[in-house]
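Listed below are the structures to be examined.
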Structure 1
Amino acid sequence: MTPIWTLVNNCIVIACIVATSVYAGISDDMSTYDGVSYSVAVCLFFLWSYAMLQFGHDLSQFNERPLYFSPTLFPIYKYNPKINDVEDHYKPTTVWICGLVLLVFWGFFTNYALGPEWLGAVISIGV
C-alpha cells in the first residue's frame, strides 16, 4: 500500500497540470500553442524534479545501497540490505525517459503550430 503522502503529492501534481491546462483553455489572450507549451513545461518540471531528486537520493545512498546497471539501459538493480538481495529500480530512469518522450511530442506539436516548419524538427532532433 502506498503512503498517504505519495497520494497527496500525486494529486497536487495532477492538479497543477490540470489547472495550467484549464487556464490556458479559458484565457482569451493565450493561444492553443501557448497553453500546450505551459502545460508541457509544468509537467516536465514535476517529472524531471522527481527524477533528479531520485538520482540524488541514489547517489547519497550509493555506499550502502549500490546500483547495478546492465550494458544496455535496462535492467537496473538496487541492493536492499534488509532482504540482502537486489531489487528492480526503474522508476527514476523511466520518469526521465517519459519527460524526453513528452518533449519529442511537444516538438512535433511545435512543428505543426509555429511558422518556420523546421523549428519543431530541430527541437525533436535536439531531444
Structure 2
Amino acid sequence: MFLLVFRPHQWPAWASHWENEAEFIDAYLNGAFSRSCNADPDGEMLDRLDRLDQCQADDERYALVFGHVGHDLHALTRLDSPEEVERYLCERDYCGHHNKAYGQVASAARDIGWIAEDDD
C-alpha cells in the first residue's frame, strides 16, 4: 500500500492510494492519467512496457510508468508508510514545499487507516 501525491505546477495537487504497483500500472494503461497528467499510454510506451517481462520486471515497469505520469508535473511524490505521511504533513520542506495537497494526503491516509479520523 502506498500514496501518490500528484503535484502539478499551476493546478491544485491531489493524492490517491494504491494497493500495489500493478494497480497503479493498470490505472495508467486504462487511461487514468491521460488528462490529469498528460500521460497517455501511447504506442511507444506500450511497446516499452511489453518489452519488459511482466513477471520479472515489475519494478522496471513501475519506474517507467511513474516517470511518464510524473513527467509534466512539478512533482509526483510517493509515500510508503504512516510515518512518512506524518512527516510529509508536519515538515514544510519534506519533499519540497510547493503544492503539497495536505488535505488530500490526510484524506487518502485516513481512507487506508494510516491516520485516525481526528488527526490532521
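A few comments on the model shown:
- Structure responsible for 7.3, with mean projected area of the Cα convex hull in nm² calculated and labels 1, 2 on offer: 2
- Relative contact order in percent (Cα under 8 Å, 6 or more apart) - structure with the largest value, from 1, 2: 2
- Which of 1, 2 leads on FRET efficiency 1/(1 + (r/R0)^6) of positions 9 and 33 (r between Cβ atoms, R0 = 30 Å, to 0.05), largest value: 2
- Read-out helix-only ellipticity at 222 nm (-39500 (n - 2.57) for each DSSP H run of 4 or more, over all residues; to 500), computed value -12000, structure in 1, 2: 2
- Answer label among 1, 2 for the case where distance in nm of label points 7 Å out along Cα→Cβ at positions 25 and 41, calculated from the coordinates, equals 2.1: 1
We did not get these values from a lab; they are worked out from the coordinates using the rules stated. Since we're looking at a predicted model, the values are computed, not measured. Cβ atoms are built from the backbone, for glycine too; each structure is taken alone.
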